[in-house]
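Quick heads-up: structures coming right below.
Derivation of every value follows stated rules applied to the coordinates shown; laboratory data play no part. All values reported here derive from a predicted model rather than from experimental measurement. Cβ atoms are built from the backbone, for glycine too; each structure is taken alone.
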Structure 1
Amino acid sequence: MSAAAVTAGLATAVTAPQANAAPVCPGAGQPARLVGTVPGAALEGLTVDAGGRLYTTDLNSGRVFRLSRPGAPAVPIARVPDGGAGALAWARDGALLVGYGADARVVAGDALRHAGIARLNTANLALRPWVRGLSAANGMDVAGNGIVYATNDFGNLIGRVQPNGTVQANWGSLPSANGAVLGRGDRWLYVSRTFVNPGVSRVSTANPRVVQSLLNLGGDITATPDGLTLDSRERPVVPFNAAGQVVRITAPGRYCVLASGLPLSSVLSYGRGGQGFSAGHLYRAGFDGRIYEIPGGFDPAATAAHPGS
């Protein structure tokens with residue numbers, strides 16, 4: 001989701017009814033635990049490195065923040081070159097890819113193709129632009145062969161970037177695709193559908209015209225599915241931004257609730273490593289500038305999607 005949606009999301013969250021009743025997931029129902037804050041931020045990207053340090057982006061300031069452990073202060077470590085810091089993903093060489101351009105221009109849909117991706121060296125904090133020409137990078141993931149996929153929730157296009165930097169902004173098309181996470185073997189790209197026909201789909205990376213819907217919310221615009229992740233059984237775990245729920249899709253067309261009462265949830269990620277924001281723990285960031293652990297989402301075998309080397 002983009003900066004242009006923050007104000008609308010705030011208003012919607014105040015008045016939105018709860019999404020259609022769904023069962024609580026087995027072992028879930030515990031209160032979310034606050035583990036970090038970035039005051040005044042609208043958080044969009046979220047990932048964790050091998051040392052258990054968490055990274056998140058702010059749509060408002062364009063900054064990238066790092067938290068060394070739950071409860072630690074959020075330290076700004078970089079700022080994207082052209083506003084609207086968006087999705088985060090790990091390149092195969094260990095660089096942190098930072099999407100940018102997720103600002104008010106995204107309301108133009110796919111027309112401007114102003115967005116890009118920068119590369120951040122998390123050791124020396126050097127950030128350099130890499131590619132431009134995408135319509136947005138609200139969701140992003142990297143395949144094992146180095147190909148990057150990026151989505152635009154205010155448009156139709158899903159972009160693809162080759163390891164050599166060649167940008168194909170119109171690789172795929174799915175209205176309001178948001179979030180992006182690759183499944184096992186990189187055969188499917190899982191995305192949320194935020195504003196148009198809300199739900200969750202997966203797109204074949206071999207043929208982007210092959211799209212399978214995994215969840216259809218029946219036009220419920222109060223749900224606004226946002227930046228999703230996958231658990232160890234390749235089940236999508238999805239935040240419903242306005243409805244304030246975090247859910248797990250258990251079968252096509254069915255889901256259960258991992259957490260409630262978290263409006264403005266924009267993105268989820270599992271932790272990584274044996275300390276800090278560690279593997280198996282599920283974390284949520286949101287437009288409220290807060291980061292929570294979702295206890296009901298704990299999955300001992302799950303790690304941050306495609307964490308890089």
Structure 2
Amino acid sequence: MPEPEGTRRSPQGVPYTDLPHIVNADGLHLFCRYWEPDSPPKALVFVAHGAGEHCGRYTDIARSLTQHAILVFAHDHVGHGQSEGERVTIKNFQIYIRDSLQHIDIMKGRYPKLPVFIIGHSMGGAISILTACERPQDFAGVVLIAPMVQMNAESATPFKVFLAKILNRLTPKLSLGSIDSKLVSRDPKQVEAYDTDELNYHGGLRVSFGMQLMDATARIERELPNITWPFIIFHGDADKLCDIRGSHLMFNVVKSTDKKLKVYEDAYHALHLDLPEIAESVLKDMKTWILERLPTPDGS
């Protein structure tokens with residue numbers, strides 16, 4: 001029996017009655033953040049964070065958008081940050097997409113006339129792509145920062161995939177190792193911030209989780225030829241966590257007439273948290289791209 005609403009607490013021990021949250025279709029509480037502009041919003045932006053992190057790491061992006069009358073919202077995915085669920089484990093990747101659509105629908109209900117954009121980083125990029133594929137007509141555009149489109153070629157050789165499938169049957173909880181924080185950013189301050197952030201998951205990623213990521217990328221590859229919605233991709237060419245070849249593949253295969261790929265030389269994975277000049281450039285370009293796609297006052 002699930003605990004009554006009044007006694008449910010976050011993994012950090014805070015009662016959910018004291019935290020902004022939604023309850024997903026499985027009855028799990030997902031911690032939410034809302035960055036609201038001072039003036040009436042002109043657009044909604046949903047942020048999908050990456051594996052092992054949480055939505056609080058997107059405050060800089062959110063604040064840069066709220067200055068332009070854009071309401072930004074996000075939640076910690078199941079098993080992440082201040083949300084319920086076994087840490088960084090998922091039965092089916094579709095749960096992330098379902099929960100994202102639920103949150104987006106809630107906000108669309110409050111602001112029915114506003115255009116909706118998605119920003120997704122890393123695994124959150126995969127979530128964003130599949131969320132937009134499920135409801136293409138609902139989104140004005142998708143911003144992808146180092147998205148997970150393909151599995152890294154070195155870590156997903158046919159033999160390793162075969163091995164992973166066997167291990168997933170035998171020992172799904174076996175650890176594949178943790179995310180190396182030094183590959184997240186070239187800025188030592190950001191690496192330290194990642195390491196000391198207690199809301200980040202610093203443990204090993206399980207074989208079963210790796211299989212879900214693999215299934216998600218296989219699904220994305222099938223979806224690419226059908227995509228027509230507007231998107232922009234930012235990717236560092238020294239990214240060792242999400243293969244830039246996936247971003248090139250998406251840009252080349254997708255039939256969208258409004259598409260852009262911006263590659264940053266020598267940049268690492270979390271471009272929005274890389275060296276200050278890279279982070280500033282990404283924030284500026286992202287903001288410009290979204291603002292250019294807002295309807296004008298005459299509705300065009």
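In this comparison of 1, 2, the computed figure -11000 for helix-only ellipticity at 222 nm (-39500 (n - 2.57) for each DSSP H run of 4 or more, over all residues; to 500) is attributed to 2. Looking at structures 1, 2, which one was Rg and Dmax of the Cα atoms in Å, for residues 68-115 alone calculated from, given that it came out as 13.0, 38? Corresponding structure: 2. If FRET efficiency 1/(1 + (r/R0)^6) of positions 124 and 284 (r between Cβ atoms, R0 = 30 Å, to 0.05) is calculated from each of 1, 2, which structure is the one that comes out at 0.90? Structure of origin is 2. If you rank structures 1, 2 by Cα Rg over 2.2 N^0.38 Å, which sits at the top with the largest value? Largest calculated value belongs to 2.
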